[in-house]
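Student: Presented below are the structures under discussion, each in the form of structure tokens.
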Structure P
Amino acid sequence: MILRDLITVTGYVHSAPGFIDQPKILNGASDLLIDIFGEAGRHVRSAVGVNELPLGASVELDMIVQLKQ
């Protein structure tokens, strides 16, 4: 299967209290997805600051994609 459209990306960023630049952190992920998938990689995005992520991760991405059959 091949990607038809990347619909939405939600990024969770491990953040200290008062940190408000989560969207800037996710800019790199968005740029990479567009570089890989071209126009199909353009998406709507949300950035959320969280206190903790599993396995000590700094960033976690949740994506909804539409595939070609």
Structure Q
Amino acid sequence: MAVHRKVMSACVSWTPTNERLLCARCKHSAGHLSVIVDYAPTESAGLAVKDQLYIQLEAAVTDYKE
């Protein structure tokens, strides 16, 4: 995730979950903004790899809900 240095000062957490997921939380005037960056496997990847990613992504979304 590319972030301008002015925005980085607003980040309250920056958590790489694994090699494919990054969760960031930034504070702004209306509260907080949670961003989840997902580097998904290609279409040629195996079903097990894709299923594991969706499980991890769902867990990340659940963890970052308020």
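Student: -7500 is what came out when helix-only ellipticity at 222 nm (-39500 (n - 2.57) for each DSSP H run of 4 or more, over all residues; to 500) was calculated for one structure; which of P, Q is it? Working shown, then result.
Tutor: Details: P: -7500; Q: -10000.
Structure P accounts for this read-out.
Student: Out of P, Q, which has the highest value for relative contact order in percent (Cα under 8 Å, 6 or more apart)?
Tutor: Going through P, Q one by one, relative contact order in percent (Cα under 8 Å, 6 or more apart) peaks for structure P.
Student: For which of P, Q does distance in nm of label points 7 Å out along Cα→Cβ at positions 10 and 34, calculated from the coordinates, equal 2.3?
Tutor: Values: P: 2.3; Q: 1.8.
This value belongs to structure P.
All of the numbers you see were taken from the coordinates with simple rules; none came from a lab. Please read these numbers as outputs of a predicted model, since none were measured by experiment. Cβ atoms are built from the backbone, for glycine too; each structure is taken alone.
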